[in-house]
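These notes open a run of structures that come right after.
Read-outs throughout are calculated quantities, based only on the coordinates presented, and are distinct from any laboratory measurement. Here the structure is a predicted model, which means the values were calculated and not measured. Cβ atoms are built from the backbone, for glycine too; each structure is taken alone.
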Structure P
């Protein structure tokens, strides 16, 4: 079981937090999303893909209504 000891807190929001773990034996770090008592581990590549997906979904869900830049 992994512990949060030594993790670097990258973001601490009201509903979730994001951490960076210490390097493992291979010299790699993980990004951890803590949400609703769960910890989801991502490699940096996986986390980058998640962020791209969230941005795309956000752009689709929250498109400006009308011609705000016309």
Structure Q
């Protein structure tokens, strides 16, 4: 049995592959640079909010690789 046949069998049995757990490195870096700028501009409360939003976006898959 080839690997292709094995995969077809898994799919026919209802196997669903997991979603890609990666997030966009570019978007994370962009957000971190904005947070760093806020900290350098002495805006720690706004920076803390941005960190909360970034964590939320990552948890809710809003920064998936390939997303804009």
Structure R
């Protein structure tokens, strides 16, 4: 089996590391939001309670519809 190595410049590697760190930071922020909302640090508001209830009803009835985000 042949191994193919791509040559990547030092500058490109630095850019890749920077992007990975940026993504890690964004993931950390999203995790904090999820933990705050779903673990119960912040009580859900009226809209969130209604949305969850509607979701549960549709799920139970087998009538969930998923909409592509893009």
Value -8500, calculated as helix-only ellipticity at 222 nm (-39500 (n - 2.57) for each DSSP H run of 4 or more, over all residues; to 500) from one of P, Q, R, is from structure P
Candidates P, Q, R; log10 I(q)/I(0) by the Debye sum over Cα atoms at q = 0.13, 0.14 Å⁻¹ computed = -0.49, -0.55; producing structure is P
For distance in nm of label points 7 Å out along Cα→Cβ at positions 13 and 45, structure among P, Q, R ranking highest is Q
